[in-house]
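Trainee: What follows is a group of structures, each given as structure tokens.
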Structure 1
Amino acid sequence: MDFTDDQIDRYARHLVLPEIGEEGQEQLLQSRVLVIGAGGLGSPLLMYLAAAGVGHLGVVDDDAVDLSNLQRQILHDTSNIGLSKVESARRRLAEINPDVTVTAHPQRLTVETAAEIFEGYDIIADGSDNFATRYLVNDACYLFGKTLVSAAILRFDGQLSTFKAYQRQESDDHPCYRCLFGGQPADGKDSCADVGVVGALAGVMGSLQANEVIKELVGIGDSLSGQLMLFDALAANFQKIKVRPDPDCALCGSQATITGLVADNYRAELCATA
């Protein structure tokens, strides 16, 4: 493609990187990424993907901006309190980069809506804050053949990984989310609203998540597939743990029992808030 003068200026710091360059930037402009949740993780994730020139961004969230969000959800501001998060996101991202098309999905992600919403996107980036949604997103990505970049935060702890078990060959180490964590844990207090989160942690993990999405889109660097990155904000410490596929995984194992999206597989109400 021929870049406009404005695009050459906008993406200059990408264009001079040998790992990205014109070909990589063109790939970004032609890519489609779906972000689950326009909250703490989704805010920096969406902003950096838009700034990078990811050409089409989808945003799934059925919530409205609340005053309590503003401690960490930097995509939104005080004037947008009461506005739907996807509309707030659409307006902010349009200001960041007019090259980017934003599709708003102002709805809950459910077993009934997942297939339609995921269709047409290259990568799914999960920034939800509850186990039911995370497991649904993981299962849908595996069943529909989508790469998943998933992050989570709680209190002072963050985690990040990439999942592409659908690409696994006999010699590959591509686990899915269920390979790491097994079945969905019992319902309990497992969200930021219940136990809190330091606001800046969302920026750290959401930015790292954006970086992994960009790497996957352009095809550069070392994928986090097969590795779980952990960040302890209190200790300022990162570590990576090697994770292998679980041969007995209910989703991607040799004797898989999950072959479709069934509501009974996901305990608790599904939502996309973060």
Structure 2
Amino acid sequence: MSLSERLRQYALLMRLHRPIGILLLLWPTLWALWIAAEGLPDLLVLFVFLAGVTLMRSAGCVINDYADRDFDPHVQRTKDRPLAARRVSPREAILLFVVLSLVAFALVLFMNTRTIAMSFVAAFLAATYPFMKRYTHLPQVYLGAAFAWAVPMSFMAQTGTVPLVGWVLFVAPILWATAYDTMYAMVDREDDLQIGVKSTAILFGRHDRLIIGLIQFAMLLNLIWVGQLAGLGWAYWLALVVATALGGYQQWLIRDREPAACFKAFLNNNWLGIAIFAGIVADYALRA
């Protein structure tokens, strides 16, 4: 295999051709940075977190495929991934994961000591998440915690502390990821049942739509609390209306539990994240 082809396989392994995972991790990070900085985040902090999100999400994809290398060949959607198709070796995947993680850690060294300490929790969550589907039906909740940890880290990097609003906001991405990753798991539910992989889609069963709806409602209540604690204004509340409408659209998409429509609902969450971020940015911009 040529060097260029090997690098292309590494890029596929990191899922750089499908940036949705990076974006879904990015939006809560940006929500937190903008609220922590009251609309004017430090440029170094912003750069470190933008790069860190990209690196850690890429590392997460690599370790996920390493963990699932014996499952993925049996799932229609994943059977052509580089590790599953044996175009990348497990040893190469581990080395790539280590390199990505070390570069991300080098970046966080520019932050304060407490943020550096918190980064070890982030690394632990990212490294262990892929193995959760073997032991619990709640890997989606664990993924939410891994994604949400960027929220208190953002507050700590920007302000040197994590106030109540930071911890309240920390809950939102946990709920959000549980909802959208359940939609994602609905795509693979039949394959997962056959190979013994656990997920919330399997746990919720025929009540999946109802429970996703309840989780989405809980997230809305959480974000209302965030808005009250942060003193956000009408632009933010309008954004929550848009986000609620998008949640309703996602419920409509998954109504028949058709895999392609469930995947479309999962992808639609990018717009939900954008809507909330736009509302936060607009609110602080209007105060200037």
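Just so it is clear, none of the values below were taken in a lab; they were calculated from the coordinates. Bear in mind that the values here come from a model prediction, so they are computed numbers and not experimental data. Cβ atoms are built from the backbone, for glycine too; each structure is taken alone.
Trainee: When helix-only ellipticity at 222 nm (-39500 (n - 2.57) for each DSSP H run of 4 or more, over all residues; to 500) is calculated, the result is -9500; to which of the structures 1, 2 does this value belong? Display every interim value, and only then the final one.
Mentor: Details: 1: -9500; 2: -25000.
Structure 1 accounts for this read-out.
Trainee: Matching task: 1.6 is the computed value of distance in nm of label points 7 Å out along Cα→Cβ at positions 31 and 159. Pick the structure from 1, 2. Mind dumping the intermediate values first?
Mentor: On the way: 1: 2.4; 2: 1.6.
The value was obtained from structure 2.
Trainee: If distance in nm of label points 7 Å out along Cα→Cβ at positions 55 and 239 is computed to be 4.3, which of 1, 2 is the source?
Mentor: Working: 1: 4.3; 2: 2.7.
Label of the originating structure: 1.
Trainee: Comparing structures 1, 2 by distance in nm of label points 7 Å out along Cα→Cβ at positions 39 and 263, which one has the largest value?
Mentor: Values: 1: 2.2; 2: 4.2.
Looking at the calculated values, the largest one is 2.
Trainee: Consider the structures 1, 2: one of them gives 29, 18, 10 for semi-axes √(5λ) of the Cα gyration tensor in Å, for residues 47-174 alone as calculated from the coordinates. Say which.
Mentor: On the way: 1: 26, 17, 15; 2: 29, 18, 10.
Traced to structure 2.
Trainee: Compute distance in nm of label points 7 Å out along Cα→Cβ at positions 111 and 127 for each of 1, 2 and report the one that scores greatest.
Mentor: Ranking 1, 2 on distance in nm of label points 7 Å out along Cα→Cβ at positions 111 and 127, first place is 1.
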